[in-house]
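Read through the structures below before going on.
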Structure I
């Protein structure tokens with residue numbers, strides 16, 4: 001049987017782990033939670049993690065699968081994205097030997113992780129491989145439900161048998177890139193106003209666009225005007241063409257028939273990446 005290990009990065013959005021972790025827990029061998037020893041974000045901001053959260057982790061972990069990994073992940077000389085990449089590589093070293101390494105963010109929820117895990121167990125590639133999944137993004141929570149970015153399923157890397165991260169979770173170290181049809185829901189922007197401001201100021205992309213302007217746009221969206229918004233991604237506008245409404249709470253959204261419709265016909269294109277040595281990682285690793 002394949003050994004599957006999962007790693008999470010714990011920071012200011014730690015509460016979302018209470019939604020993500022239960023969807024994963026029963027189907028993996030070990031789980032690692034990486035948290036900064038100084039409780040700092042990649043931008044150097046202080047984070048307070050409630051004691052209640054750690055109590056919840058201890059009580060939830062009935063099979064004793066979870067390991068807490070504390071280290072110093074904020075490096076002042078590095079940018080937020082570089083700090084993130086460094087943390088992901090340090091985390092995977094702590095995870096030890098495995099057949100598959102999966103990294104999931106706290107605010108990412110697999111719609112059907114059981115199916116994904118069973119597929120990993122059966123999949124026996126002959127060489128280094130990275131598996132990507134489809135990700136749908138929630139933009140805002142409103143009184144009647146959640147606004148989801150429509151026609152904008154993105155592809156993100158989640159699992160690999162050869163973990164070496166070049167930028168965030170991007171793994172191009174001569175790995176075959178395999179795309180599976182499994183769907184992940186990203187809570188991303190569906191947070192409180194305070195959390196959105198904090199996210200924007202500590203995001204790995206925070207230096208790439210006008211964060212205050214984007215916050216004002218987000219704050220103005222409601223049930224009466226969401227269907228008027230078009231092409232609004234802060235970096236590549238056409239990537240986010242419009243919004244649709246999913247009624248209910250987050251569990252209702254994950255279990256809804258409309259969410260299942262987001263899945264596209266199965267496809268597994270495989271391509272060989274050219275050898276790539278990341279100058280960025282060389283810089284990070286030297287810290």
Structure II
């Protein structure tokens with residue numbers, strides 16, 4: 001069973017500290033992953049919800065004050081060298097969003113103009129760093145709207161990873177259908193598992209994740225991790241997962257390698273719905289009922 005790695009870089013600290021640590025770890029184990037960067041102003045201090053995230057305690061004081069008492073740094077300007085080093089190391093690179101704080105607060109109910117502007121800002125920032133436009137995206141917090149799906153198609157993205165689910169599919173949301181494949185996040189996150197408490201602890205959470213990844217799915221599994229968590233305080237745990245997953249048939253791959261060109265016409269179309277996080281405070285986009293057998297059908 002293959003596992004695709006979806007690495008989200010949410011903050012400047014995650015970019016400057018977490019990403020280099022992950023690059024060293026991935027190079028040591030000779031694996032490649034997909035990195036998705038927030039490109040705009042880091043306003044970590046404005047997100048009250050961050051306090052509930054396990055990685056929040058690992059942020060330095062400055063990061064907790066960005067957007068409140070300190071001016072928010074622009075990630076793609078301060079971390080351009082790290083972003084280019086990630087690509088040079090052979091990893092797949094895409095965008096997460098531009099202003100992550102605004103995205104999480106507004107995208108679900110935003111109109112087409114707002115969505116286009118935010119997406120274009122992320123694309124422009126990426127282009128400033130790499131000299132070319134991005135070809136893939138993973139929406140921050142699995143937060144989307146129908147306009148985003150249409151824009152991903154019109155801008156020619158190879159794929160997006162914006163939803164939780166079980167397979168790779170073509171999405172439909174509120175009547176809008178897109179031919180940009182959605183590569184679902186299939187596995188629970190580290191934050192979700194540790195938040196359950198009980199028998200799951202820092203000492204054994206990797207065993208629970210590995211057990212989940214043994215369930216057979218058509219295109220393999222996708223694990224979403226954060227540079228601020230798996231790249232920092234939980235780096236040793238990330239290495240344990242890598243060692244276990246490398247032993248599986250198919251191993252670890254970037255998301256773009258989970259789907260082959262010849263399979264694209266055969267992908268099913270699914271409705272996109274909303275699911276509630278265990279805490280009950282957050283909703284995220286999720287793969288729902290199948291609408292057609294495939295895009296050809």
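If you work out Kirkwood radius over Cα pairs in Å for I, II, which one comes out largest?
Comparing I, II, the top value of Kirkwood radius over Cα pairs in Å belongs to I.
Hey, distance in nm of label points 7 Å out along Cα→Cβ at positions 186 and 234 derived from one of I, II reads 1.3; which structure?
For distance in nm of label points 7 Å out along Cα→Cβ at positions 186 and 234, the value 1.3 is produced by structure I.
Quick one: mean projected area of the Cα convex hull in nm², for residues 178-241 alone came out at 5.8 when computed from one of I, II, so which one is it?
I
Please compute mean count of other Cβ atoms within 10 Å over residues 218-225 for structures I, II and give me the label with the greatest value.
Max of mean count of other Cβ atoms within 10 Å over residues 218-225: II.
With mean count of other Cβ atoms within 10 Å over residues 10-17 derived from the coordinates and found to be 25.5, which of I, II does the value describe?
Structure of origin is II.
Can you spot which of I, II the value 21.2 was calculated from, given it is mean count of other Cβ atoms within 10 Å over residues 2-9?
Going through each structure in turn, the value belongs to I.
Once relative contact order in percent (Cα under 8 Å, 6 or more apart) is calculated for all of I, II, which comes out largest?
Structure II gives the largest value of relative contact order in percent (Cα under 8 Å, 6 or more apart) among I, II.
Read-outs: derived from the displayed coordinates by stated rules, not from any lab. Quick caveat: nothing in here was measured; it's all calculated off a predicted structure. Cβ atoms are built from the backbone, for glycine too; each structure is taken alone.
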